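Laboratory data are not the source of any read-out in this text; all were calculated from the coordinates shown. What you see is a predicted model; the values in this text were computed from it and never measured. Cβ atoms are built from the backbone, for glycine too; each structure is taken alone.
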Structure I
Amino acid sequence: MDRKTIKQLARDLRINMTPAERKLWALIRNRQLNGKKFLRQHPIFHEKVNGRWRFIITDFYCAEKRLIVEMDGKIHDYQKDHDTQRDKICRERGLKVLRIKNEEMQNPERVIETIRKYL
């Protein structure tokens, strides 16, 4: 996949955010959280193999603090190895990863406080 196609995939994911992602985005967009800018569905390119980019699309990313916030729905119960590998790739690049279960958005104040601690 080339960079242009990957960026389009990220755009499509922004349009089709989960309810939990939408709820969190409403609370962190426009520098509402500690004045930090978050991007949503942001691609991070980590290596090129045989002319093809390998990448991760993060749910939310704060470049200034090198923090990734991932919202985990039920599917993540079945892809723990995949998530572990993604987190490892991110940590190797000096990024922090915070995983939040969708159910945790029932208490958005607690989620915001957790993200604030990482910032």
Structure II
Amino acid sequence: MNTYRQRLGKWGEDLAVKYLTQKGYIILARNVRTEFGEIDIVAQRGETMIFVEVKTRTSQDFGYPESALTPQKKSHLLSAIQAYLQKAVSEPPAWQVDILAIEREKGKEPLIEHFENALTE
């Protein structure tokens, strides 16, 4: 059974894929599971592999969507990326982590904020 949070997360990820595709990104994978956690979207733009973390919120009651990426979650995400890269056929020449923060308020168009190269190792 899908919970409201799961449905909201999937909606946000679907919107993120549409947004990234319109920006010229090639989507390589979605919801990649590793022993350290999940990578929402793996994409490519040019020679750079982009690991995208999507954060979706319906209000700012608990802060901005991007603030939900705590230091512990960042650590898990970077570990998941390293695990993904170790299993890859060949490591990309460059990679980065982007965050897509999506705000969905009732009756309004969704607001998407794209933070490129948001994390460093």
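Out of I, II, which one gives -12000 for helix-only ellipticity at 222 nm (-39500 (n - 2.57) for each DSSP H run of 4 or more, over all residues; to 500) as computed from the coordinates? Source structure for this number: I.
Could you figure out which one of I, II the value 2.8 for distance in nm of label points 7 Å out along Cα→Cβ at positions 7 and 23 was computed from? Attributed to the structure labelled II.
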